[in-house]
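Below you'll find a set of structures to go through.
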Structure I
Amino acid sequence: MTKEIRVTAQYIRDLSFENPKAPESLRPGTTPESAVAVDINAGKIGETLYEVELKISVKVTAKKAPLFLVELKYAGLFDIKGIEGNELETALLVYSPSLLFPFVRRIIADVTRDGGFPPMMLDPVDFGRLFMDRKAAKSGS
């Protein structure tokens, strides 16, 4: 059987942007610090159809006060055929999020720019390392 991964849909499940200190937060001269968290969930929703969801949380502060907060849940539907076991897990938690990430990055850049800040350009994510860390945490290593 041929191995096949096909993206059938992509969508925003949830998007939140908060600018709690505006307009003070938009004044020049602040040195921001950012924290980014990434989480991945995947599940089977049909015979060969899987949903993969990326959850990205961005918190930017200056002098310990929040400048802005972004939370995005972005998902894709993937039709996966001929892939099973460990290979399927890798396809769902490494390969598929890698396909979704450029769209997530653009959405976060756009929403932060539209919120009055310079576009937040997320650094690339090493989904392979996240996958290995997740496996190690589950096995107790």
Structure II
Amino acid sequence: MSIADCKLIDLPKINDPRGNLTFLESERHLPFEFKRIFYLYDVPGGAVRAGHALKTCCQFIIAASGSFDVVLDDGIQKQRYHLNRSYNGLYIPPLIWREIDNFSSGSVCMVLASEYYNELGYYREYEAFLQAVRK
């Protein structure tokens, strides 16, 4: 996989003067079926989250509230994405290292994953990730 396989995806947005609505349907709006949803919140100022790559799992990251940056690394190049809209998100295929930083106050980072949690499915050491992608 490479940075070129990562992409921002716009989600449906229904405008209403009472408040907007965005929805997401598995395999309709994303290039995978999601099996797990989790979210990060109350992240202290200056903290960095993630710091790993997934071996086979795809993820879709949304700034449900506030903003943050996602830094992607495919072992050759890096790219930073600023997420700050709840109606779009960032698709990340397997074998892409990611770090999330620059969280605004009150931000919520929602992640949809194609697999159930499995600790063995992670590269948590950057050097091990580099060895895997450079084979």
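State the single structure among I, II that was used to calculate helix-only ellipticity at 222 nm (-39500 (n - 2.57) for each DSSP H run of 4 or more, over all residues; to 500), giving -1500.
Working: I: -8500; II: -1500.
Here the read-out was taken from II.
Once FRET efficiency 1/(1 + (r/R0)^6) of positions 22 and 86 (r between Cβ atoms, R0 = 41 Å, to 0.05) is calculated for every structure in I, II, which label goes with the largest value? Let's see the in-between values first.
On the way: I: 0.30; II: 1.00.
Evaluating FRET efficiency 1/(1 + (r/R0)^6) of positions 22 and 86 (r between Cβ atoms, R0 = 41 Å, to 0.05) on every structure, the highest lands on II.
Can you say which of I, II returns 0.95 when FRET efficiency 1/(1 + (r/R0)^6) of positions 94 and 110 (r between Cβ atoms, R0 = 30 Å, to 0.05) is computed?
Working: I: 0.70; II: 0.95.
This figure was derived from II.
The value 9.9 for mean projected area of the Cα convex hull in nm² was derived from one model only; which of I, II is it?
The structure behind it is I.
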Across I, II, distance in nm of label points 7 Å out along Cα→Cβ at positions 46 and 62 reaches its greatest value in structure I
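One of I, II was used to compute relative contact order in percent (Cα under 8 Å, 6 or more apart), and the answer was 35. Which one was it?
Clearly, the read-out refers to II.
Coordinate-derived values only; no laboratory data. All values derive from a computational prediction rather than experimental measurement. Cβ atoms are built from the backbone, for glycine too; each structure is taken alone.
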